[in-house]
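The data blocks that follow each hold one structure.
Every read-out reported here was derived from the displayed coordinates using simple, explicitly stated rules and does not represent laboratory data. Worth saying up front: this structure is predicted, and the values here are computed from it rather than measured. Cβ atoms are built from the backbone, for glycine too; each structure is taken alone.
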Structure I
Amino acid sequence: MRNWKNPLLMISGIGISNLGNWLYLIALNLVILDLTGSAAAVAGLYIIRPIAVLLTNTWSGSVIDRVNKRKLMVLVDVIRGAFVFMIPFLSSLWAIYLIMFFINLAAAFFGPSSSVYITKLVPSENRKRFNSIMSMTNSGAFLLGPALAGVLIMNFGTDLCIIINAISFFVCAFIIYLLPNVDEKVEKVRGVIKWETIKNDWKIVIDFTRSAKYFITVYLLFQAATLIGFALDPQEVTFIKKNLELTDQDYGLIVSITGIGALVGASLAAIVAKKVSLRVFIGAGMLLTAIGYLGFYSSFNFITATVAFVFLGFFMTFANTGYTTFFQKNVPVEMMGRFGSVAEMVQGIIQIGLTLIIGFFAELISLQLVCILFSVLSVLLALCLLFTIFLPSKDIYYEDKI
């Protein structure tokens with residue numbers, strides 16, 4: 001259990017931060033809506049993050065791989081906490097947008113940094129269980145956060161939720177500060193990052209994608225199936241309200257029950273992590289997740305939609321845990337920040353494109369038909385992924401140590 005002290009500290013820090021994020025997200029939506037009365041202004045919040053990612057991820061990986069990851073994560077959380085703390089004192093929509101932009105600029109460094117740090121902190125044989133527990137923590141935040149936000153907003157207003165989120169960032173920063181330094185050598189090789197450095201780093205990433213053909217094949221199939229699901233997500237409210245003719249309360253109940261399914265799935269994944277192969281986590285998890293999307297958009301009432309969504313949430317945790325572990329095993333840790341940043345940027349562009357395409361055809365033809373067709377495509381990609389993963393000659397990519 002001593003080996004788990006630092007990993008559990010990491011999980012608790014990020015878990016507290018994620019719980020705060022849910023409080024803040026719901027409160028901020030209400031703040032913007034009360035301030036402007038415009039649904040479009042609320043939607044604007046969700047455009048800020050992709051813009052920030054596109055502006056930073058071309059070069060953020062070069063920074064991440066050359067600095068101390070623990071110190072960078074602490075700095076990012078302190079910056080985010082300070083900016084979030086300012087929001088309750090702002091009365092201008094554009095001022096809030098600007099603060100949100102800076103928060104998302106900082107956040108673009110945290111995800112890839114934490115991936116590299118976790119890979120160095122957690123031994124290879126423990127990563128699958130660690131990722132399962134992390135997923136369980138995230139599912140718990142997803143389930144508890146909105147409910148707690150509702151109680152706090154009803155009794156104390158939105159400002160308290162936002163301030164709690166700011167505090168959660170400071171708490172996360174302190175917990176990460178207590179963790180060991182895994183980047184001793186980085187301090188000695190840090191240099192000035194110039195345009196030429198960034199170009200060379202992109203060349204390194206491109207060379208890696210050419211040399212690691214099997215990893216890239218699995219990566220592309222998994223991401224393609226996943227991004228279709230992400231592009232379908234914005235249509236779920238419209239489908240529930242217009243096609244199934246359910247109420248806002250029904251939608252909230254479906255999401256809450258789905259959170260329970262995701263939490264149960266993540267808990268089971270953590271329990272069976274040592275007994276179930278990584279291949280099953282990724283391949284079966286992704287296939288069953290894609291089937292869940294197909295089942296949801298084929299549903300015809302509250303019960304069928306809820307069952308499909310719970311099924312989806314349950315197996316998505318297996319797929320994500322498996323993929324994260326596979327990524328940690330097969331991307332060299334010394335270039336993980338660069339690869340992760342570039343990958344996030346490309347994924348963001350593809351997701352925006354897919355979301356617009358699905359939305360366009362949904363208006364042109366039929367929302368349910370379009371969503372079913374894209375869900376079928378996701379299932380086909382997941383089947384290709386399953387076949388690729390279980391090739392007997394590729395055992396080395398899934399062993400605890402490679």
Structure II
Amino acid sequence: MKKLTAIGLGLLMSTGLASLQAQADEVKIGMITTLSGGGSHLGVDIRDGFQLALQQSGRDDIELLVQDDARKPDVAKSLADEFIQRDEVDILTGIVWSNLAMAVVPSVVRQGVFYLSPNAGPSDLAGRLCHENYFNVAWQNNNLHEAMGAYMQQQGLKKPFILAPNYPAGTDALEGFKSRYGGELAGEIYTQLGQTDYAAEIAQIRASDADSVFFFLPGGMGIAFTKQFHGSGVELPMFGPAFSFDEIILGAVGDAAIGVVNTSQWAYDLDNPTNQAFVESFREAYGRTPTLYASQGFDTANLILSALETAHPDDADAFREALRAADFESTRGDFRFGKNHHPIQDIYVRTVVAGDNGQPTNRLVGVAVEDMQDVFADECRM
């Protein structure tokens with residue numbers, strides 16, 4: 001009987017140890033993103049793209065915890081603290097807005113937690129505040145605007161009027177545009193974050209000698225501005241980054257967006273097998289065409305999955321090297337990291353056209369800039 005009891009205890013102990021080991025091997029990912037209020041479709045698409053990749057992987061050892069930051073920096077900071085201290089997550093991701101990223105990321109990475117950005121890419125995190133545990137899988141904030149500045153210069157435009165909201169991504173946007181455009185501006189305005197009435201700004205554009213308009217107004221801001229500008233009778237060509245012309249925004253803007261040219265690191269009609277499979281599976285899963293945000297969420301999850309094939313985040317050095325290798329098939333084609341853990345990638349040009357169903361949609365035109373790397377990499381001391 002004593003021998004049987006000992007065997008029974010041994011089996012219980014070995015089973016318990018195996019259970020503890022399985023728990024230790026599990027990976028916890030905390031996603032803080034915007035799921036309510038203005039611009040919530042950005043966070044919804046990031047989440048849905050990320051979850052789609054996890055589902056397709058077939059892995060059952062990854063736990064994804066998702067929380068809504070309501071687009072408030074203090075909420076995002078509180079959620080990050082809870083994820084780290086209470087839930088003991090291995091990886092954080094999901095933030096849409098640069099002001100929230102600046103409130104969260106520096107503290108997170110100093111605590112030894114990995115942060116992978118599927119969207120926000122403020123210049124400070126690419127440069128002076130870069131960190132070995134921070135990776136951006138989307139772009140540095142300036143990139144799409146820089147590419148449009150270069151493209152508009154190539155198109156012979158002489159006096160663009162430029163505007164963006166007054167927050168980190170907005171200032172990065174206009175600085176990026178000017179760094180590549182290099183010519184004279186008809187005017188420059190910083191609007192309020194979340195602004196919906198642009199009558200005063202449109203009046204300034206009308207009164208100027210502008211030959212074009214470049215604007216970065218993501219989410220509802222872009223919807224309001226595009227509709228109001230179209231209705232104002234000011235007949236100037238419009239240009240911007242993809243943030244103001246994703247498929248959700250185009251559905252809300254309607255025909256007012258047709259003819260607008262925008263830059264993006266991704267397009268749903270980009271011709272590579274990974275992207276084609278992604279677009280098809282996303283449409284099947286969610287009943288809508290993915291935006292660039294969905295593609296960024298999908299790529300971020302697949303980067304994590306590729307790194308997990310090599311190492312667990314508990315082995316920080318090995319996991320970090322696996323992330324740096326970026327050994328995954330990106331929806332956007334060629335993808336690699338620069339020394340500051342920001343992408344080096346092609347930036348494309350798209351134009352808004354009437355689709356087969358009569359609704360506005362983006363159509364790929366070509367490449368604006370090949371192998372773009374952000375200008376802040378040299379400020380990074382990694």
Inset, instruction - Check the numbers for distance in nm of label points 7 Å out along Cα→Cβ at positions 144 and 240 across I, II and tell me which is largest. - result: I
Legend entry - At a computed -27000 (helix-only ellipticity at 222 nm (-39500 (n - 2.57) for each DSSP H run of 4 or more, over all residues; to 500)), which of I, II: I
Legend entry - Computed 26 for relative contact order in percent (Cα under 8 Å, 6 or more apart) - originating structure among I, II: I
Inset, instruction - Assuming 5, 24, 32, 22, 9, 4, 2, 1, 0, 0 is P(r) over Cα pairs in 10 Å bins from 0, in percent as calculated from a single structure, say which of I, II it is. - result: II
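Give the label, chosen from I, II, of the structure having the highest value of FRET efficiency 1/(1 + (r/R0)^6) of positions 32 and 320 (r between Cβ atoms, R0 = 30 Å, to 0.05).
Values: I: 0.55; II: 0.90.
Once FRET efficiency 1/(1 + (r/R0)^6) of positions 32 and 320 (r between Cβ atoms, R0 = 30 Å, to 0.05) is tallied for I, II, the winner is II.
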